[in-house]
Structure I
Amino acid sequence: MLVLPTLRQLQFFQALARRRSFSKAAADCLVSQSTLSSAIKELEAALGRQLVDRSTRAFALTPAGEETAARAAPILAMAEDLARSAAERNPLEGPFRLGVIPTIAPFLLPKVAQRLKAAYPKLKLYLREDLTAALAERLAAGLLDAAVLAFPYPLAGAETIDIGEDPFWLAAPRNHPLIARRSLKIADLEGENLLLLEDGHCLRDHAIEACRLRRPEAAAAFGATSLFTLAQMAEAGLGPTLLPEMAVKSGLAEAAGLKARRFASPAPVRKIGLGWRKGSGRRDEAEAIAAVFREALARNGREEKQSGRPAAKRAASPP
């Protein structure tokens, strides 16, 4: 009979693969280091393969260990989803792992986190800020419970709910010719060398698609790694850029010395939504979190306008 690894062994091994340290993994699993080490050896015996490279001082998994970690992630995610769906508890109590992309996190998360804490005092919210592809991978692997992303984006095995639309604005130095136009249209971008985020950021792809920039040369050959850097590059005269409305209303353009202009209707937009794994039993919680993000998106910028202090000026560091 084939000997199967236990879920407990896989949980310990996943913690080890994630933390890259026996002591840290043991602390996460609330067991002694010797207990965790014994479980890993039992798992290696059950699988008949060495998973941890013990020949070097620095921690490393063997190729078989890397493969096992990748295969174990969806198994544990399904087991956790089963246990969670069968448990009777109120929504948003206990840990919830939420991913948010960098072009949303600094503008909405401060408001959302405060409102979630007030509405759900027993919630333990663990936040992960990363690029879309990385968040989608962690969501599929069960390392996240939900993720706030910009769509369209293919999320395999996930359900999604809309949060709202986030229009793009043109941002440029105050003396730029486009700023002086009475009515700014998408067609006015023709011939402009737009500054955008570098490849790998979904906001770049969404901006190109929303503004129908079919020419490769329409976007500058170099890009920024964050919206904060992008605004500074535009202020230096390297070209106009496109900023999402949530960033503009949070004071990013103003803090960088830029003038931001709306586009005439139909304005280019990106759609914001929240995704979670099918069958995870997280629908009610996902809908509750999406509702708080939806409210924050609708109200974004009002508090900063009243206080007279743009949020971007108060940001400690770029994402």
Structure II
Amino acid sequence: MIRVALVAVQLEINAEVLASPDAYQLHIEGAATRALDAADRQARNADDEGWDDDIGARLVVFPEVAGSLALYALAPPAARRAKTLAGALASAAVRRPFDVLRGVATTRLLDARHAVIAAIAPDGERWWKSVFGPLAKRHEAYVVAGSYLRLGADGALTNASLLFGPDGRLLATTDKVNLVAGMEDGSRRGLALHRGDATVPVVDTPFGKLVTLIGYDGCREPHTTTERFVALGPRIAERGGVTVVANPTARKDPGDGLRESLADTRFARLGVTAHLVGNILDLTYAGVSEVVERDGNAVKVLARGEHQDRGGHVTAVVTC
């Protein structure tokens, strides 16, 4: 048996937070430190109530899209005059014509949006890894680094999440399977991202098997009757299930997608949902982060945030 601190960082974004790479990194690192300090205090309080074991492992989950927004933080000042995130990224890329041409050549779709993202996505990935690898090592924690736009070697653009181990090494990369209609899919205003493999990576840890389901992948059913959707909970159950499912998410409205999935299918014992909240340009996010546990046929909430529009964290210390 091992005591595990489960931490969901409810990361708040705004123009000040994303004003520069340094500002964003400080914001991320500060959020992680505050959350883990809270988990340690919770563990010490539990010690006073009769526990006699230290925390043996820590899992910290950051929200979906947080890595994609790093592209805005990395953009030059001129990009900040744009009114939309897409406009800001286009402004950032226009100063790099050769990279845009490379994007046209390497991406799977001959589309201006893809060329722009392909031009700047590699810089965002390098920066994202440079922040989260050291962060995981410094705190000796497993860290699910939200999600970012990843350009694959074959030119495919995906919404991807990275898992880092306590030694700072990258343990797994998970690509989102179910794309939000009108935003990530091939619709006129969508990003036309590539779908990930439905056999998502499962990683062995000292506290059991861990899987990451990005945003919509944590839901049990599609939002519409016409879209392509794969329910991943039953598939994970067929593979023997996991101890913990990490659910980095970013929504325009609060929801209980993962909790409903766990109630419907016994594919994990514990779930950690981390929401992105706040506003930047034309984007608004809201949601309440939580840690839940499947107990028999019911799912109970171990910890839940108090606000859907403010940053913060939720923590729970459990035994696995």
Tell me which of I, II gives -13000 when you compute helix-only ellipticity at 222 nm (-39500 (n - 2.57) for each DSSP H run of 4 or more, over all residues; to 500). I
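Given a value of 5, 20, 20, 16, 13, 10, 7, 6, 4, 0 for P(r) over Cα pairs in 5 Å bins from 0, in percent, for residues 6-53 alone, calculated from one of I, II, which structure does it belong to?
Computing P(r) over Cα pairs in 5 Å bins from 0, in percent, for residues 6-53 alone on every structure in I, II gives 5, 20, 20, 16, 13, 10, 7, 6, 4, 0 only for II.
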Computing P(r) over Cα pairs in 10 Å bins from 0, in percent for each of I, II, the value 6, 23, 27, 21, 15, 7, 2, 0 comes from structure I
If you work out FRET efficiency 1/(1 + (r/R0)^6) of positions 30 and 182 (r between Cβ atoms, R0 = 41 Å, to 0.05) for I, II, which one comes out largest? II
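All of the numbers you see were taken from the coordinates with simple rules; none came from a lab. Just so you know, these numbers come straight off a predicted model, no measurement behind them. Cβ atoms are built from the backbone, for glycine too; each structure is taken alone.
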